[in-house]
Structure P
Amino acid sequence: MEHIQEKIKNSVHSKFPVCEGEFNNIIGTLSTKDFYENLLIHHKSLLEVVKKSIFIAETMYAWDVLALFKKQKQYLGIVVDEFGAAEGIITLNDILEAIVGDIPDLDENNEPDVIKRDATSYLVNGTTPIWELNKGLGNELIPRSDTEYLTLAGFVIHYLSRLPNTGEKFTYNGFEMEIMDKDGTRIDKVLVKKLPS
């Protein structure tokens with residue numbers, strides 16, 4: 001398990017194919033989130049955590065791959081040739097970059113998602129998964145939801161029922177949240193501050 005953790009830690013990617021023996025024998029896909037949350041924290045076995053892979057014929061059009069990703073709610077596919085041999089991996093990001101140009105991968109940012117500023121406040125990336133935020137704060141600040149939101153930015157939009165403005169503040173569960181920075185419509189940074197009891 002340590003060598004897997006080392007590979008994940010040193011990679012810019014967030015999802016990995018899991019093979020039994022050789023690359024052509026792919027049994028599923030493992031995300032960094034599932035690795036840290038389910039394998040390291042909850043001590044589940046690798047086979048319990050691995051998600052079934054999507055196999056994509058190398059002759060498929062990008063539009064059809066996008067439709068398949070949307071239907072399966074999974075954004076990484078294994079590309080296979082006419083003999084069923086794995087040719088490589090394609091992601092949603094790969095397709096979007098081919099259409100609109102280079103897109104910064106959210107997983108390429110090496111800056112910590114939760115930065116402690118002082119004893120009661122944290123500067124948090126909007127893309128921070130809820131489980132990681134709660135872990136970073138040492139507090140179950142926001143309840144997990146697999147259907148309504150996955151990230152802090154998603155929670156903010158869900159809670160307010162709209163896109164907030166930069167500088168806007170609101171309180172939730174004993175914490176004040178202030179939108180510190182936005183990139184267009186994307187919530188980039190949120191200051192999370194524990195309020196006095």
Structure Q
Amino acid sequence: MKEMLERMRKHFDAQEKLRERVLDASREVIRFSARAIAATHRENQSSADEFLAKARDTLATLAEAVKAEPHLANSGIILAAYQEYGEATLVRALIRDGKLLTPEELSIPYKSYLAALADTVGELRRHVLDLIRADEVERAEQALKLMEEIFELLMEFDYPDAILPGMKRKQDMVRRVIEHTRGDLPSGSESLNVLLSGPSEGSSE
């Protein structure tokens with residue numbers, strides 16, 4: 001009996017240690033991914049690439065560690081790490097190249113990919129606003145078009161929460177973000193044109 005208890009205790013001790021390693025690694029992936037997104041918005045491509053490489057390496061180590069533990073491999077902890085890495089990589093490719101990467105190119109699960117894709121729209125809105133402030137309205141319109149294409153893609157997935165948890169909520173969120181961004185484009189460009197053109201001829205000094 002004692003030997004059996006000891007075997008069971010060792011088994012669960014090992015699982016607890018593995019879970020702690022998974023948590024730490026997932027947090028690292030999320031942190032590196034957030035820094036990659038920030039660097040992308042600053043147009044610091046070398047830093048973005050560096051942080052993405054760190055996130056990718058950590059994610060690969062994480063995937064290898066849980067390969068023999070399906071309950072961890074499909075856990076929310078792992079899926080969240082895939083999602084954050086996916087979002088950071090998608091944002092970089094969309095902003096830099098206007099290219100939408102596939103889940104196969106990212107090597108992430110479909111659920112994480114779709115969640116990441118939805119969250120990417122918020123980062124593209126931020127990019128649009130940055131472009132409006134820089135008076136690059138044409139590029140802002142191109143970024144808005146990417147947002148609309150992503151929304152159309154997401155709307156192809158009409159599944160219950162049991163299959164795609166939270167997808168309907170994300171679809172609604174993406175719709176609202178795009179509507180707000182459409183409204184920002186003309187008002188943003190008009191206000192910039194007024195500022196850049198200076199006072200009108202009939203205005204007083």
Structure R
Amino acid sequence: MVKRANRGIDKKSEIKQKYEASSSIYDQRYKNIQFEKYKQIISEIQFKDNIICDAGCGTGLFIEFMCDSSAKNLDNIFKYIGIDISLKMLEIFKSKVNKNNDLSKKISLVLADLENLPFRSHSVDTLLSVTAYQNLPKIISAIEESFRILRERSNFHISILKKKIVKDQLLEFLNSKAHLLKIIDKKMIEDYIIQGDLKQSESGNL
């Protein structure tokens with residue numbers, strides 16, 4: 001049991017070090033790839049008066065995408081919370097946000113582990129997580145922890161690298177917790193993208 005726990009800690013430490021080391025070139029390497037995923041997700045996200053949690057926000061590419069694509073959506077954001085395990089990634093995110101005073105007032109950045117979120121249950125309206133969960137030792141457990149902080153009938157928009165998880169197992173879990181609205185599996189995108197609404201009895205009771 002101890003060995004298994006240590007393996008999980010070691011993997012998180014390894015991932016953290018990887019992102020710390022690549023933070024300065026992350027946008028250059030992954031911006032276009034991530035933007036393609038955001039294009040698939042954006043039409044289903046409800047922004048107005050919502051608290052949005054971006055689990056694994058990295059350098060803030062989602063907010064950058066929003067700035068590039070639709071100022072109207074940014075105007076409607078009530079509150080955005082970005083969570084990441086890498087301090088250097090968050091520092092880059094913060095440097096981007098600081099250039100826009102109005103935007104910075106709507107954004108909070110939190111250094112945290114996605115398997116142990118420092119938030120109350122039922123405190124978030126929308127969950128966004130793009131290409132983050134597959135980095136964790138227990139993917140399903142991490143998603144469950146994210147669902148814990150969602151309010152009843154909240155919506156989620158997540159993507160996971162196809163090569164890191166069995167699709168049927170992922171869908172079996174999600175179908176037990178949520179009403180799935182859309183499943184995107186395109187050859188041009190390396191992730192499964194899944195969007196849905198959490199069932200009333202599931203939020204905060206996982």
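Assign the value -13000, calculated as helix-only ellipticity at 222 nm (-39500 (n - 2.57) for each DSSP H run of 4 or more, over all residues; to 500), to the correct structure from P, Q, R. Present the calculation step by step, with values, prior to reporting the outcome.
On the way: P: -6500; Q: -27500; R: -13000.
This value belongs to structure R.
For which of P, Q, R does distance in nm of label points 7 Å out along Cα→Cβ at positions 79 and 135, calculated from the coordinates, equal 2.4?
It must be structure R, since only it matches.
Between P, Q, R, which one scores greatest on relative contact order in percent (Cα under 8 Å, 6 or more apart)?
The maximum falls on structure R.
Since every read-out is calculated from the coordinates, none of them should be taken as a lab result. Source: prediction; values computed, not measured. Cβ atoms are built from the backbone, for glycine too; each structure is taken alone.
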